[in-house]
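Rule-based calculations on the coordinates, nothing more; no lab input. These numbers were taken from a predicted model, which means no experiment stands behind them. Cβ atoms are built from the backbone, for glycine too; each structure is taken alone.
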Structure 1
């Protein structure tokens, strides 16, 4: 009997320890784009609160599947879900950071920001209709720039990704032919080019192969010292990708009027907006089963909104504007409930 009591006591101690450890760990999964940022936030947050965050960088699709299945505390996606999808899956969605997808080129003599492109020309390059760098439609946009009589090698993603979703969404907006032939999504049927896995794969192709054009998230262009192209935005201005141009796209967006806050930041009308901007989103259960854990998740992202802006900028991300984060937290208090009671409230 004494031995049995000892075993029971040991089991209860282990159970209590496991429960305490579980209470001090948040699990998330999804988009690769924000992974470095979530890692940095997690590290700093743990130092202050002892609450740790385990984030699996498995891609937007994987993150959506895991939060729908309830196997993680939150999911992350660069492709926003629609209001109907959110309702059917019992999810609430909110943005955490903003960035941009950038056309990058490797053409002899062309420096960063020197080449100008329009959305229509970019779409026709990816359709294979514009096949050489000295095509008249490119040279007309770039008087005085020496462009070679060489074939354009188009590089795209070979895997499904939020980066592709943002890029192809933009092309579908500016080119009816692209919309008809390829459409947009995390993966599309590419009419031309070669595929690289991940932003790393595309960056490597562009860096190593001459006369290429590809698309990567801004941080990868900066880190790999790739030469970006200027793009003509909806307001008619040629702009460079930058923190300011991404922020201009976000500030001009109608967050409040968009169901599920799934704002698409491509081709925004603001004067200085980068036309291929995008947000990365967090997904949580609207009616979570674990009340305390749900509140801890929101406490982490509240801390990130309030304290994480400088860390985001240092890692080449644009923080969500305060007016937007305030709106998100109002939605938390109204929409997210556990046992019929609001989870969030300061």
Structure 2
């Protein structure tokens, strides 16, 4: 029987990964078999690597991790109608039921019983992966594999940016990890008037945010972000805040530099609760709070395809490192250091 290499979380501890041989899967009804060309390490994969509280409560071992990938279809199962052998594809990693109220109302990204590949079920850190046709996204044939592999987090950034009206607006982005960098690039691509990128201490990532097009880059350990933003907006504040860090202090910072009637969009998650003065910061200032999860199916994917086609989306600074698939440990160690953007594993 033919086998493939997989990166599997096998031990409930920091690290705990194994480079295993597993049988190459066969596509079943409505499924396609993909030969991976590139996979990318996500912050979620890092949480699993570090075996934090979320991972311990969510992931059942052993589990092939990973949910960001791009590859070529090499076989199709019975009932597959739209995807063919040779297609350049990636896949939506949220497997939805298609039957609950949210799915039927076009809100599959908040399916009542969705499961995520790479943590609820085996994922894509493997030489071959089987994926449901209904979750396949057909890439333009010339899209580079590495860009194809980062569409999951890019979709997060796009969903976040489009949750509010950022066109021609002043936008503050808190958190300059890979998704924050992408959010900067998306804001510039769609014509945001000014983009303020706010980080705490990681100069490497702040520099990358600048390369992605931020007009202002603010290092919180050296400059008060609220004071800087209010000074540069004539005391009015920004129109939109995108909070991507999950840090309670960043949320309050965002509120303190947001104009009356503005929007704050939340994608970042943390382990600590956030206190909100609803009267002072929300009700009496008529502000709007938007929570974002995943990618809106399939609206976000079409916007992403259009942004690629526009030629305006500068993602060159985002993919900072590439490693052979077998050298995955180097990628995780780099992710832990924070001195990187997206880390891609190539086959």
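Remarks
- Structure (1, 2) behind the derived value -7500 of helix-only ellipticity at 222 nm (-39500 (n - 2.57) for each DSSP H run of 4 or more, over all residues; to 500): 2
- Origin of the value 2.7, where distance in nm of label points 7 Å out along Cα→Cβ at positions 81 and 321 was derived from one of 1, 2: 1
- Comparing relative contact order in percent (Cα under 8 Å, 6 or more apart) across structures 1, 2, the highest value is found for 1.
- Computed 43, 21, 18 for semi-axes √(5λ) of the Cα gyration tensor in Å - originating structure among 1, 2: 1
- Origin of the derived value 22.5 (mean count of other Cβ atoms within 10 Å over residues 185-192; candidates 1, 2): 2
- Looking across 1, 2, the calculation of mean count of other Cβ atoms within 10 Å over residues 177-184 that yields 16.2 traces back to 1.
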